[in-house]
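Just so it is clear, none of the values below were taken in a lab; they were calculated from the coordinates. All values reported here derive from a predicted model rather than from experimental measurement. Cβ atoms are built from the backbone, for glycine too; each structure is taken alone.
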Structure I
Amino acid sequence: MEDTRTDLGTEKVSRLLVRLAIPTITAQIVNMLYNIVDRIYIGHIPGEGALALTGLGLCFPVLMLVTAFSSLVGMGGAPQASIRMGRQDIKGAQEILGNCFTMLAVLAVILTVVFRLNGRALLFLFGASEDTIGYALDYLNIYILGTVSVMFSLGLNAFITTQGFTKISMLTVVIGAAVNIVLDPVFIFGLGMGVQGAALATIIAQTVSAVWVLKFLLGNKTILRIQKETMRVRAAVILPVLALGLSPFIMTSTESLLNICFNTSLQKYGGDLAVGTMTILSSCMQVCSLPLQGLAQGAQPIISYNFGARNLSRVKEAFRLLFISAICASSVIWIIAIFVPGFFPSLFSGDEELITYASWAIRIYLGMAFVMGAQMSCQQTFVAIGEAKISLFLALFRKIIVLIPLIYLLPNFFADKVFAVFLAEPVADTTAALTTTTLFFWRFRKLSQGTDWTEKAGV
């Protein structure tokens with residue numbers, strides 16, 4: 001298990017970004033395959049694929065909540081640890097890792113119990129019908145048994161990335177996705193397990209990934225190591241982590257809330273067909289956002305380390321490259337969605353009615369996808385430099401303040417109610433991107449003028 005750690009403080013920034021971003025983008029794309037591959041296989045189950053796919057989509061809020069709590073700890077702790085490393089405080093960085101390990105374990109147990117006891121009620125709350133609840137429960141009841149593995153693999157992998165070991169962190173998700181892709185058809189079709197087979201394949205894959213992560217962070221090649229003496233949770237350590245992680249937590253958890261809002265509204269106006277379409281559209285949004293997150297995660301160690309070292313010129317250069325790259329990536333995705341709208345729907349289903357409906361909807365839903373690059377790069381840079389309060393506000397602004405109200409308000413102004421629900425997404429994307437970039441460049445100008453942000457970050 002060899003990986004060459006990059007020199008975050010001296011190596012050319014453009015070369016660093018490529019070296020770090022390619023593995024993280026690859027990891028994000030591959031990670032996306034966990035759920036998307038499940039949906040592709042399930043959507044093609046003869047005779048019941050459309051309903052089964054809709055049932056699986058109803059579990060999406062739960063999956064996102066598990067991911068959100070992983071981000072709360074992992075994405076909150078990793079930048080803090082990197083900033084400490086930039087200050088040459090390795091002991092402090094190790095304590096952050098140990099506290100985060102314990103917190104992830106505790107949260108995983110709590111979530112497993114909550115979802116196990118309340119799964120059926122939650123699924124009906126998420127927009128399930130009597131026709132789809134069985135499929136949703138079949139998947140959820142098995143998936144939640146792997147919550148600990150999911151949280152360890154996602155939350156702790158951020159600590160591998162933040163040290164510059166991006167190849168190792170990439171292999172975390174590549175190995176897991178490969179296992180999932182191999183096991184899915186075996187369990188779903190070969191053993192006739194259907195939706196339950198997809199869930200079982202996923203948790204086995206996540207367990208393999210978790211073992212890989214733990215083996216590395218307990219080994220001799222890592223700089224930051226999980227140690228027994230650092231596992232005792234201290235408020236002085238974990239509270240700043242949770243404060244910084246609150247922004248990515250809200251960004252991810254509100255995806256769950258959004259999915260609920262979309263599903264309940266679409267069920268009201270368009271029935272199971274519209275809800276099934278939303279399953280496909282949420283997968284397309286993953287395709288759009290995860291490569292951008294990969295770019296941001298590749299830039300994060302560079303920005304955080306040099307921010308901690310007070311090398312502001314390298315911080316600015318890393319952000320500039322991140323911003324340009326993210327805009328280009330989101331524009332490519334927008335072109336595909338607008339000009340080849342049937343590509344993604346045909347991957348997820350063989351039902352012609354569903355494909356036609358989703359092809360129409362995707363042009364509306366992703367109509368302003370190209371602005372997501374600006375939104376993501378600015379917001380994630382705030383996280384990288386420890387600006388917890390601003391990151392939190394921006395996370396709340398797009399989804400809670402703008403998008404969710406629009407889901408319920410816009411149908412009052414359009415005859416086509418389903419169209420109005422889908423239209424809420426591009427309107428919110430545009431509003432949030434303009435607000436985020438304006439706020440960021442205002443703050444960035446202060447940085448350019450030499451304002452010391454280190455004290456403001458509270459780390």
Structure II
Amino acid sequence: MSRHILLAIAVLIGLLSFNSCGHQMQKQSAEKVYIDKTISDDSLLNLVQYQTFRYFYDGAEPTSGLAPERIHGDGDYREKDKHIITTGGSGFGMMAILAGIERGFISRDDGFKHLKKNVDWLEHADRFHGAWSHWINGETGKVKPFSENDNGADIVETAFLMQGLLAVRQYFKDGNHEEQLLAAQIDKLWREVEWDWFTKEGEKVLYWHWSPDKGWKMNVKVEGYNECLILYVLAASSPTHPIDAETYHKGWARNGKMGSETVTYGKPLTLRHNDAEKYGGPLFWSHYSFLGLDPRGLKDMYADYWEHNVNHTLINRQWCIENPKNFEGYGGNCWGLTASYSVNWYQAHAPGEETDHGVISPTAALSSFPYAPEFAMQALRHFYVDLGPKIWGEYGFYDAFSIQDDWFPNDYLAIDQGPIVVMIENYRSGLLWNLFMSCPEVTTGLSKLGFSSSPSKND
């Protein structure tokens with residue numbers, strides 16, 4: 001057994017006790033959390049990936065094997081949603097499982113069985129024009145409404161899920177007979193998504209939601225720039241229900257109005273972030289679409305996406321260094337603003353007087369390893385060595401914390417844990433980037449939209 005897995009086991013022994021019924025994590029005193037202050041950088045990355053991967057493997061919703069929307073360490077689920085799975089987070093989780101196989105956390109066979117269970121369940125869960133809802137009851141496969149009028153298809157969450165499914169397809173497509181059958185099963189689901197349906201009868205823009213009884217009542221256009229680039233790439237790439245290039249340029253790119261000439265802290269932001277033009281939006285905007293979509297050398301008429309994501313990351317960090325609101329704890333080794341749990345339940349944290357609430361989310365810095373590895377490692381060491389007893393738990397770092405408010409909840413969210421595993425793996429090996437970009441349909445779709453890609457440029 002490798003050193004990092006032994007270390008992870010030691011962490012668990014030092015941190016956790018389990019009850020005989022539900023294996024709920026019990027709160028422990030900070031003194032019982034084992035922190036290895038001498039751990040090497042490489043071993044620390046192994047440990048963080050392993051511990052976080054466990055959210056999607058050991059912590060999976062039992063019936064579906066998919067990612068629970070949230071896991072609360074104290075077992076208190078005020079929304080009674082312990083068995084609710086998140087569609088997008090499950091896509092992230094599938095990619096995390098692939099990383100876990102490659103890192104030796106589980107065997108290929110165990111990983112295959114887990115992912116097969118996922119796909120079998122998704123095949124029979126509620127779908128609408130081939131698309132899944134944002135939330136699904138893991139025990140029944142039925143929609144859990146995200147809001148009153150959001151009780152049907154969520155095409156953005158479906159895109160996040162499909163990004164992961166396609167990575168799984170590519171991973172197993174040349175394997176044994178059973179693995180090839182799984183790849184074919186995923187391919188069928190991919191072909192059944194009616195991406196063009198979400199243009200609302202041919203408008204040159206994609207709409208986020210559709211409900212079988214509310215129709216288009218949500219009426220949310222998916223327009224850039226935010227986390228949703230992957231939606232347009234997949235919709236253009238579909239072999240059965242594609243959108244045309246005009247929908248990308250008129251809808252997503254707002255007829256060219258998505259571009260920006262903003263320069264902040266000496267760093268240009270060439271894309272106009274929705275309601276966050278000066279500093280950029282939450283950092284997940286540079287993560288979610290790029291778990292599979294490789295930003296290295298990726299360009300279209302609007303941006304160099306590698307350069308843009310790097311600058312977005314550095315601006316976010318520099319805001320925390322400048323710390324104009326004087327929050328305790330902020331600095332060059334404690335940075336990262338993104339959507340996460342917050343002192344006031346859940347907020348999209350970002351640089352700005354109205355959007356920075358003194359809450360640091362570990363996923364923001366750790367999922368930025370490809371873009372700013374030196375600074376991400378500084379943050380990782382600070383989180384683990386200095387703050388570990390307060391923010392390190394059964395499934396890795398807790399979702400968010402505030403030193404300013406002395407707030408350290410032992411809660412997790414799937415959509416934040418998944419990118420940590422995946423983006424660290426992309427930084428280390430490029431695994432998920434290589435898998436997703438190997439899809440021939442994606443190559444065709446990117447070309448249709450006017451993208452060029454040269455991954456070696458930023459290796």
### Query
Upon calculation of mean count of other Cβ atoms within 10 Å over residues 144-151 from the atomic coordinates, which of the structures I, II produces 16.4?
II
### Query
Just checking, which of I, II has the largest value of FRET efficiency 1/(1 + (r/R0)^6) of positions 112 and 344 (r between Cβ atoms, R0 = 41 Å, to 0.05)?
I
### Of the structures I, II, the one that 3.4 was derived from, the read-out being distance in nm of label points 7 Å out along Cα→Cβ at positions 136 and 160
I
### Message
Given a value of 0.80 for FRET efficiency 1/(1 + (r/R0)^6) of positions 80 and 168 (r between Cβ atoms, R0 = 25 Å, to 0.05), calculated from one of I, II, which structure does it belong to?
### Response
I
### Entry that produces -27000 once helix-only ellipticity at 222 nm (-39500 (n - 2.57) for each DSSP H run of 4 or more, over all residues; to 500) is calculated, selected from I, II
I
### Query
Of the structures labelled I, II, which one yields 14.6 when mean count of other Cβ atoms within 10 Å over residues 176-183 is computed from its coordinates?
II
### Message
Starting from the value 24: which structure in I, II was relative contact order in percent (Cα under 8 Å, 6 or more apart) calculated from?
### Response
I
### Query
Comparing structures I, II by distance in nm of label points 7 Å out along Cα→Cβ at positions 96 and 432, which one has the largest value?
I
